[in-house]
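Quick note: the coordinates plus some simple rules give every number you see, no bench work behind them. Source: prediction; values computed, not measured. Cβ atoms are built from the backbone, for glycine too; each structure is taken alone.
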Structure I
Amino acid sequence: MEENYNSNNFFAKLAGFILAWRRPLMVAVLFLTAFFLYEMRGLKMDNSNEAFFVEEDRTLATYHRFHDTFGNDEFVYILFETEDFFQPETVKLIAALATDLEENVPYANDVKSLCNVEYIEGVEGGVEIYDLMEEFPKTPQQMEIIRKKALAEPLYLNNLISPDGRTAAILLELDPYPGDKVDARRTIAPVVREILDRPQYASLEHYTVGTPIINYDIQTVTARETPLFMLICIVLEMLILFWTIRRVRGVIAPIIVVILSVFWTLGMVGIMGWTLNMMVIIIPTLLIAVGIGDSMHVIAEFQDQQQRGLSRKEAITNTLTIVGPPCLLTTLTTAAAFLSFMATAIKPIREMGAYAAIGVITALVLSLIVVPVFFSFGKNSKKAVSQNPTPNRKDLFDRILGWIALINIKHPRAIFGIFLV
């Protein structure tokens, strides 16, 4: 019985349009890719605490009021491991470092260490306030007096000095950021690290923390590892595609589709002015894994159609007519599933759902354009149409799929009930 391949008129017409305008369409794809790559230039990373809250969140509103009242709550905290902080050479070195940080770090408001901290002492008739080290101690006895005062002061202990006197700290408080907070914050960590790496401070064993430092490191790691994970995923996909399809064209076309879908998605994010966060590391690998399916369906059906002896034009038309509707439905349901992330109150997960939904729809559009165009070039198959066009393959995948199909046919109500529960 002859199969009817014209059941979906829309996808048949779409195939005809793609074949008739394949060269202009590829030029349009290249133009749009260049456009989206250009728009990616404005992408920014934001891993601040407030980036995890949606705009209407009460906690975020309270946090903004706190900023309006008290200014910037971010800081840089540097810990030093020493044999004994209360040694003249160590004190001089950390005092010099504190001065360098205050003079050179952007938005530095105040730098606190035992070298410049104020000391409050009760005296007869009131209190005296003076610097703990008004003058640099010249004798071991003077240094010992400072040690006793520092280790007896609760405000210093475990903040600027450890109880054993071996671990000291510098606290760098910051002014409010003017303008773009994301751009302002990322200028701090490189300067702090450059100062700490200077030869005169090489003997200081230090550990640096604080929001500007952590956010800068997260952004650096994300920028480095996102392309790496994307490359690993692409290589694995290429190996699997070559193993299943055994044709160079069948490997290149799907890979181009998923790579372009990543670029188009990130370009759209740039156009909409959204910021990226640590979740972006998932997006490329996710789109490669999910978006490859549409291309594979098109290629597999095209190969089956060619085995029937059809020309490339006929095979492409029949392919889009057959796989177009299911690919569209699966893409829409996948996009809807990702959009369900919008229900969460965690902003990065919300945004990831939106990015992924855009990406899978983009992958479908590119699959329906790029793959047919790629396979439209070349000689037509010379195989004659067989009475049994589908070969009787007995590989593992066919046996598994046949077994699954048999179960579906025999027990539809039981399967529906189990999944419903």
Structure II
Amino acid sequence: MEDKIREYAKLLLECIKLNEKKYLVISGPSICNDFMNLLNEMSDDYNIKEVYIDSIDMDKKHDILKKYDIEDIYKHPMFDASIYNKYAKLDAAFIFLESPIPNLMNDVDPNKIKLQRLHTRRTREYFQDLYERMEVNWVIAGCPNEAWAKQVGLSLNDMWNLILDICMVDDNFAYENWLKFLDQLDDRTKILNAYEFKKLKYTNSLGTDLTIELNDKNIWSSGTSKYGVIVNMPTYEIFTSPNWKKTEGIVYSSKPLLYNNILIDNFYVRFHEGRAIEYHADSELEMETLKSIIETDEQAHYLGECALVPYDSKISLSNTLFYETLYDENASCHLALGCGFSECLEGGDDMSQQELSNNGVNVSKQHVDFMIGTKDLSIIGITKDGKEIEIFKDGNFNI
């Protein structure tokens, strides 16, 4: 196990092409300190000048969010991320570790969490702009903890084994394994791009009946940035950014969404002229949390991503609900409310935010993925010349 965890750490350092950088930022909850220290240790092999570890005490964060009013939260140094701007200017690489603590934030006002997130984002605007444009090397990855493993129904050891398997860490060639797999994803994106789809129509037995219109210069992408950096580990998706003004119909979630350690299950969103005009979740807390996502800003009411993941993907076949979007989105087709991707529009990387918006790519301070894929999901692609192509049949690719 120890050897495999070291190989996993090596994989993450390779994902961000650390051999091309001199600075590294590692961010994650303090419950992951041992793994963050391992990453720090192993970065010595890459001649790094400096490693900055942003270890977040989640219990302390909870207590501050619960007890302080929003003005004092804005003043608290825990929520000042301006140091990210410093390292972005040094052309650092960034590793972000996800390790959810179930139910931790259930007694915190979701609106206060939303305002804190927006404040933190404002303090690191220089980094954020580069991050969204894929102008910095970054990867998001998971690190198990006892509470998360228990929620999933596994021991911590079994949770590690499952994540290592999903991330293809079964020998000393994990990074090479991913390069080969991503070549396969790239071949699929070429097929999708060649069809020049104008619309996507989603239906399934949950009640989803949704039509999404794509942009005229739409591009399908997969799990690497324009610099060859693997930004999500794992990544099994092919995605694009739809025209934010042109989504119609209703979509039902197929897996729970964990947002800021608050679980939202069995929800739906109805769209008209691109905008979320109706949404519903079962409990008051879930509804308030969903509302806080959609009402982050006006553009969070609109879609920024639609992603295709086969029902028989490696994660889906594990028959495991992770309660963490990083993994669950790679077991299921998904959509995202909020910001879209400049890389998914021809010429988009050279456009301003206003130009992106004018050309159909959503610009928002939010980006939240939610899962919609099912075993019976059908996706019909309608080409620019009106042909209907069955992209997904029974939850899997049909092209």
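For the reader, a short list of remarks on this structure follows.
- Across the set I, II, relative contact order in percent (Cα under 8 Å, 6 or more apart) reaches its highest value in structure I.
- With mean projected area of the Cα convex hull in nm², for residues 138-265 alone derived as 10.4, matching label from I, II: II
- Entry that produces 16.3 once Kirkwood radius over Cα pairs in Å, for residues 194-289 alone is calculated, selected from I, II: I
- Structure responsible for -20500, with helix-only ellipticity at 222 nm (-39500 (n - 2.57) for each DSSP H run of 4 or more, over all residues; to 500) calculated and labels I, II on offer: I
- Structure from which 19.8 was derived, mean count of other Cβ atoms within 10 Å over residues 26-33, options I, II: II
- Source structure of the calculated read-out (volume of the Cα convex hull per residue in Å³, 233) within I, II: I.
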